[in-house]
Structure P
Amino acid sequence: MRVLKYALAASLIAASSSAMAQQISIATGGTGGTYYPYGGGLAELINTQLEGYEAVAEVTGASVENMALIFREDSDLAIALADTVYQAYTGTGDFEGRQVEDVRAIASLYPNAVQIVTLADSGIENLADLKGKVVSVGAPGSGTELNARAVLESNGITYDDFDPRRLNFNETADALRDGDIAAGFWSVGPPTSSILNLATTRDIHLIGLSDEEVANARQESEVFAPYQLRAGIYEGIEGPVQTIGIPNVLTVNASMDDQLAYDVTKLLFEQTEKLIDIHPAANDTTVEFSTDATPIPFHPGALRYYEEVGAEIADSQRP
């Protein structure tokens, strides 16, 4: 009976402690991309390293939806593509008339790569070959769709030139596998699980961008940068493939407590090896990459950490 009483008391104490912990929601993306496992790794770090907090990674429609969640303060932290974040902060592009001026950055985590995938026997070798085909441009409202549209339109291809389908990563991989689409766009940190899995059952081909196509895309968006997918990144990919990269930014609302923002920033850069164990994209999570790539102001709590470690901060990155 005494053991039972002690067990009950311990259970009640644990439940009480859990109830007292501040809940932190991390908006990520679909389960087939990088945002969700990365966000899950960050949640685990917060749960084990920050006393008094309980974090959970939430599945969302990714970048555009995540900016709305930050604006409404329905999520505490959110990962989004830099171009989406910049448009939200400035009220431009898809965010014209609905500016999210209270969004702030904790860090740029790693670069996404625009990955255009088709099957090896499709005969599709370049962007122009997508004309007249059925192509997935990413989930509705996702950063992938924003990037796909920018790459295509900057190179003279509109949605009128092909049959667009708005599918998430797993749906795109399944549709390619089943022959329902000819090609699909991913904008995600490579390698990503949905393409890895597809490449084990079908021979795939990555559609590269020419120097001119990269230059055209960079004129469309100031956050685009040249990027090479390495040889062997997916089964059957024997050489490097040129594309563009876009930073992924961990964002918060400006109202977040300064100390919490500081603690999360410190965790990211001082416990990075634990994130790398969860996803290799975290190899790019460095102070240098963050300060070089972040297109909006940092939260004051995050800024305090950067200043402590002697990082160079641009005027545009200060609140």
Structure Q
Amino acid sequence: MTQTFETDDNSVVAMDTNKSKPTSVSRIIIALRYVRRNPSLTAGSIMLLMLFLFVSIGGILIDPDNARPMANRPRLAPNAEHFLGTDRQGKDVLTVMVIGTPQTIRIGLIAGGIGVAVGTFLAFFSVYYGGWVDILVSSLVDILRTVPGLLVLVIIAISIPGDMTVEMMALIVAALSWLVPTRVLRSQVLVMRQKPYVEMARFSGMSGPEIIVKEMMPNLMPYIISTFVLAVAGAILASIGLEALGLGAFESNTLGMTIYWNIFYGSLLNGWWWWLLPPILIIVFLFVALFLVSLGLDEWANPRLRRKL
């Protein structure tokens, strides 16, 4: 199909649109059409952006000193000075949410990143080379998945001497965060290993690491990104569980530690709803956003799930 275009000097140029490269306008149109048929990814991204703006703008407006114990009068209901009130320790709840939300997300990003990195390496290494390596990795994953993960993390957490920090909590959660990525990505690599382009690369003389990096890794990237989002959500959930049991960093203001102090002081029984409700709402909001993003990325990675216009 031939289409004419008018240039800056008013001359007319004919171009074969079937062979021409997409212009910037066409790329934007394609992107908008994709957003239209992938509302889950769009909605999840918007929710994450809203959370980012809450933390960013809040970080400019708040005073970090209000998140320290006895910085204000304790147990104040929401008012003009403290929009979300104060907790039993005299901390401003809004300030704690603004500071604690990125701390919780940082735990998920660190643990999820380590888990996906280790899982990706094990998946490619075990499947591509096969043999006893694949048997060892798959057996180890299957055995460890039968063990209650929270119990293992509790044992690890109580075995670490010294004061707990946010980074240490992330490393503890990362101890088991590689299991699910390894299993999920291994199944994808098993299918990809039989693809014609992998066989052609092998016959052309490319080495194993070259085939993994240049041929298999780019095609698996959508699955890796989707798995990373799920790993971050799982790591955040695990960290909140540990912190709610009192195994977190007591000096931090993470969402999990806020829930722990709510349990410790019995805020629900005492009617301090303004202290308990904000962390729960942010956690629910965060998990819904991550779920929608993961759902959208899964649709992007799996052509069978893609909606048509």
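Once FRET efficiency 1/(1 + (r/R0)^6) of positions 69 and 189 (r between Cβ atoms, R0 = 25 Å, to 0.05) is evaluated on every structure in P, Q, the highest one turns out to be P. Taking Kirkwood radius over Cα pairs in Å, for residues 141-204 alone as the measure, the highest value among P, Q is held by Q. Comparing Cα Rg over 2.2 N^0.38 Å across structures P, Q, the highest figure is found for Q.
Among candidates P, Q, the computation of FRET efficiency 1/(1 + (r/R0)^6) of positions 253 and 277 (r between Cβ atoms, R0 = 30 Å, to 0.05) that gave 0.55 used structure P. Where does the value 1.18 come from, among P, Q, when Cα Rg over 2.2 N^0.38 Å, for residues 229-268 alone is the thing being computed? Structure of origin is Q. Which structure, out of P, Q, was FRET efficiency 1/(1 + (r/R0)^6) of positions 61 and 117 (r between Cβ atoms, R0 = 35 Å, to 0.05) calculated from, if the result is 0.95? This figure was derived from P. Source structure of the calculated read-out (helix-only ellipticity at 222 nm (-39500 (n - 2.57) for each DSSP H run of 4 or more, over all residues; to 500), -22000) within P, Q: Q.
All of the numbers you see were taken from the coordinates with simple rules; none came from a lab. From a predicted model like this one, the values you see are computed outputs, not experimental measurements. Cβ atoms are built from the backbone, for glycine too; each structure is taken alone.
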